Structures are given as structure tokens and as C-alpha cells.
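Right after this note come the structures.
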Structure P
Amino acid sequence: MGKALLGRKGNIIIGTLESKDIVTEARRIHNTSPTATALLGRLLTGAALYSLTYRGTRPKLITFELLSDGPVKHAVAQVKGNRLRGYVKNPEADADPRGGKLDVASIVGKGILRVIRDNYVSEVPLVSGEVGEDIAYFFYQSEQRRTAVGVGVLVGEYGEVVSAGGFILEVLPDATEKEITEVEEKLKGFSVSRFLQDKGVEDLFRYFGGEDAEVAEETDYRYDCWCTYEEVEKLVLMMREEIKEDKVVARCTFCKKEYIIDLGKK
């Protein structure tokens, strides 16, 4: 489970998420390298936070897709209700740490961030490859929302997920200079993954909002793939002319579950 809180203080909307269990499950399924774990964890966290702060009726399906020229090539995170799933095309992509941090940008390189809400698609160029800044840029360019986005994953010596989570702070049009300055001061030198090492999502929310900030919504997200035999069978049948065998073993990209499709009976 990953607990998320949504609320506000004055003219600042605050969304926070603790996602250690979600990222741990993603790492287990995909056997990702430390740097790929951080990338996928950040993308999953960012997609969940976007869902949490979505304006109006939330889409049935939200997809964050990162396409790049770096070693990882392609990464996807999807949200359906409170369920998350994702993958990276090259889970072995890795890099030496830089400045004491996992160098996610080096396995991403240049590319685009594509966000799909049901059938509505938006794309923005990657500005850093660190995911958080790229999501904030998407908010500004595609939705004209001024946000600060922080997503982080702390990976241990043996590749285990020590902490993971993130935040979105949206500055509303009526925000005062004082409110904006307070947010900027809170962000200076702040590391969300380090903060969540020994604190919880409520502490993260209070760090940005203070004790008087109102929590309007609480959501529990989880890594839980929604693939079905029928969906996989449909995809296999679409490629039937290219398949010579009567039986096909198909594997879900998101959860690695295998399905045996008997084409001889179709």
C-alpha cells in the first residue's frame, strides 16, 4: 500500500504520497537495477500524484510514458482508480551514482514525456530526465498549473528500496508573495526520499502545510495489475497470422503473469 494525502493551506494545494511498498513490488516483479528502480519508482509515484490532484472527474486510465534515447529507452506507469502498474523496457539499465545520488538522468537521456488521460494525449520534451522536474514542466506547459514536484526513491546497498514517495505543491492564482516564498524556503535542499526514511506521509504533508493545513482526501494506492486472460487473448488473436504454433504462452508486460492461449480452438 501507498498512502496519499491531498489538501491545502491557503492558496497552496498539497499532495503527498509514501510509495515504498509500491516501488518494492515493482522492483520484485521487474528485477530492476538500482537506477532503473529509482526511475520506475519516480514515474509510478508521479503518476499517482497526478491522479490524486486531477481536476474534475478522474479518467478511468492515466498513463505516464517516458520515451528516450538513453539506455532505459522506454518506461511506463499507469493508474486505474487506486491501482498502479508499470515497467521499463531495459530493467538492467544502470549508471554510477553522481554526487551521492542515483543518476537517473543518465539512463534516460533526451526524449519526451507523454501523458494519456483515457484517449486524450499530451506530450512535452524532457527538461532534465530526473522525472520530477519533467512532470512539473508538463503541468505548466499542458495544463497551465504552477507546481513544484518532488519524487524520490532511496535504494540500499543490496538494491532494496529503503524509502520512496513524493509531493506536488500547486500554487493557485491568488497565492501571495509570502505563500510562494514559504514554499520556496521549504524546498531548498529538500530530499523527499531522505525525509521519508524515518518519517511518514502525514509528516511530509505537515512539513509543507503546517499543523493547520486541511487534509481533504486520503487514498491508498497499490501495485496491482489488472490484466485478464480475455485481454491477453484479444491481443494474441490480433497477431494470429504471424503465429505458427497452436498454443502460445503470452506474458503480461506489467506483472509477468503468463497466459496459455490455445489458438487451435479459435
Structure Q
Amino acid sequence: MFAPPAGLTLDRLLGRGSSFEVALVRGGDGLPVVAKRLRPSLRGSPEATAALLREGAVLARVFHPAVPRLLANGSDAAGPYLLETFVTGASFDGGAEPSSRLAHRAALTLFELQRLGDGDGPLDFVHGDLCPEHLIAVTDASTGQTTVSLVDFGAATLRGVPSAPAGGRGTLPFAAPELCRGETEATQATDRYALAVVLASFLLGGARLCRNTTEAAMLLEIGEHGHDSKVLVGLPGAARRALEAHLSFDPRDRPDDLADLVDALAAGA
């Protein structure tokens, strides 16, 4: 059973990942808050603890409407925890209706986050695990406008925040070829590649850009050949060309930012 921090009551468990348990909790005001803890079996794990602390450090410095706000962090008898604002909406892997408009909002979100900076320069924001489950379509009840938020920052990094351990690649089959080969840690470039895979699949109604389904086979296929961009033939020309560019097998052939993809998707939004 998930143990809410003192003063909060458990509403429901939202999910269990490889390292964390995530629950919806409520305080005396009744407002929903997300609480995140290590899985009980990992409370003594330095790697899992570092991932939780890393997420807190990232959220404490990234101020953007598409990113949950860090409300508190601490530790008690059940171990360390984070409290974050609750992002309500439909994820890109369930509930969000595929559209160029939503794809444009997702590309714009990452484009803006990668350009964030402070008085010392660029923040160098990297999410590190972009996949459909971590992209949430959020509709403002007062205006009816829909934006796209990101969740799950356990693999995220910033300038001055230690990177995830070597070997982290995010969620398959959305990882870039160089990550599948273990040649690099997650970067802004691999985030852009992962987003291109997610958006291509999303716009095509869930089409797979990777033939294999087991982890080992996906690693080998993507690492040796990349993703199958031929499935993009059904997309409008500008969007197809922009996605194809971001899905280039060689990182040196990919665009340096998402401006082209944002513009191409805006045309059809």
C-alpha cells in the first residue's frame, strides 16, 4: 500500500514503474497532488534514489506551463518522496485523438523546453524518456484550448544536474539508434528523434515504425537500421519531410532543432 506523506490522504494509485510508485493524494483543501516514491524493494538503491532526486532537481528549475510544478520534496519513514502538481488529460497512447493540431502542440512544447535558459545560459533540458505515455493532451476548461504537457522526469537532466547512469535509453521502440547502440547518453538530439517517432506513430493512428516487438530484437533493428520512415507516405508532404529529416539514421543528417517540424505541423493544425 502506498504511504502518503504526513498530512495527505491517499486517493488512488496512478501507476508503478520500474523504479517509482506514483499516487494521487489530497491535502486538507481536497486538491489533488501527485506523490512519487521509490518502489519498496528499491528504497536502498542508490540509482533509484538518484533518479528521484534528479527529477526533483529538474522540476525545481524548469518553469514552463507544460511541466509539472514541484510542490515539495522530503523523506520520512517510508523513504524519500516528491509532491508535484497533477496533470490531467489524455495521453498520446490512450485517449488523445490523433491530429496535426496535437502533434504541433507537442513539437512546440519540446521546442520551447529545449530553448529555456537562465542568467547563466541555456538550461540544456533533456527529458530522456519521450514516449506516448509521457505526452499528455491537456484541455483548459475555461478557454477550451488544448496544449501538450510532459510527465515523468526520472531520466531528465539539466545543466548542472547529473545525467542518468550510462545505458539509459528511454522507452522502446522510441529510442534513437545511437542510444540503442549504447554510444551516447540521452541528449536534446535523441529527445528530438524520440519525439519524431512518437508523432509519426500518433499521426498514423498507432502505426509502428519498428517491426520487432521483443526488447532485444528492437534494440538490434533500431541500432542497425533505424526506424522505418516508409510508413510516413500517408502524411502531408511538409510534415512527412520534416519527420523524415528528424528520423535520419545518422545524427549528423538531422536538423539542429525542431523549428522545421513545428512549422510543418502548424500548416496542418
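Just so it is clear, none of the values below were taken in a lab; they were calculated from the coordinates. No experiment lies behind these values; they were computed from the predicted model shown. Cβ atoms are built from the backbone, for glycine too; each structure is taken alone.
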Among P, Q, structure where distance in nm of label points 7 Å out along Cα→Cβ at positions 77 and 229 as derived comes to 3.3 = P
task = Determine which structure produced the value 18.5 for mean count of other Cβ atoms within 10 Å over residues 5-12, calculated from the coordinates; the candidates are P, Q.
result = P
message = Say we calculate relative contact order in percent (Cα under 8 Å, 6 or more apart) for every structure; which of P, Q gives the highest result?
response = P
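Of the structures labelled P, Q, which one yields 16.5 when mean count of other Cβ atoms within 10 Å over residues 85-92 is computed from its coordinates?
Details: P: 20.6; Q: 16.5.
Here the read-out was taken from Q.
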note = Note: distance in nm of label points 7 Å out along Cα→Cβ at positions 101 and 133 at 2.8, derived from one of structures P, Q, originates from structure Q
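To which of P, Q does the computed value 14.4 (mean count of other Cβ atoms within 10 Å over residues 13-20) belong? Numbers along the way, then the final one.
Numbers: P: 26.1; Q: 14.4.
Only one of P, Q returns 14.4 for mean count of other Cβ atoms within 10 Å over residues 13-20, namely Q.
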note = Candidates P, Q; Rg and Dmax of the Cα atoms in Å computed = 19.3, 69; producing structure is P
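Thinking of P, Q, which structure, once FRET efficiency 1/(1 + (r/R0)^6) of positions 61 and 221 (r between Cβ atoms, R0 = 30 Å, to 0.05) is computed, gives back 1.00?
Numbers: P: 1.00; Q: 0.25.
This value belongs to structure P.
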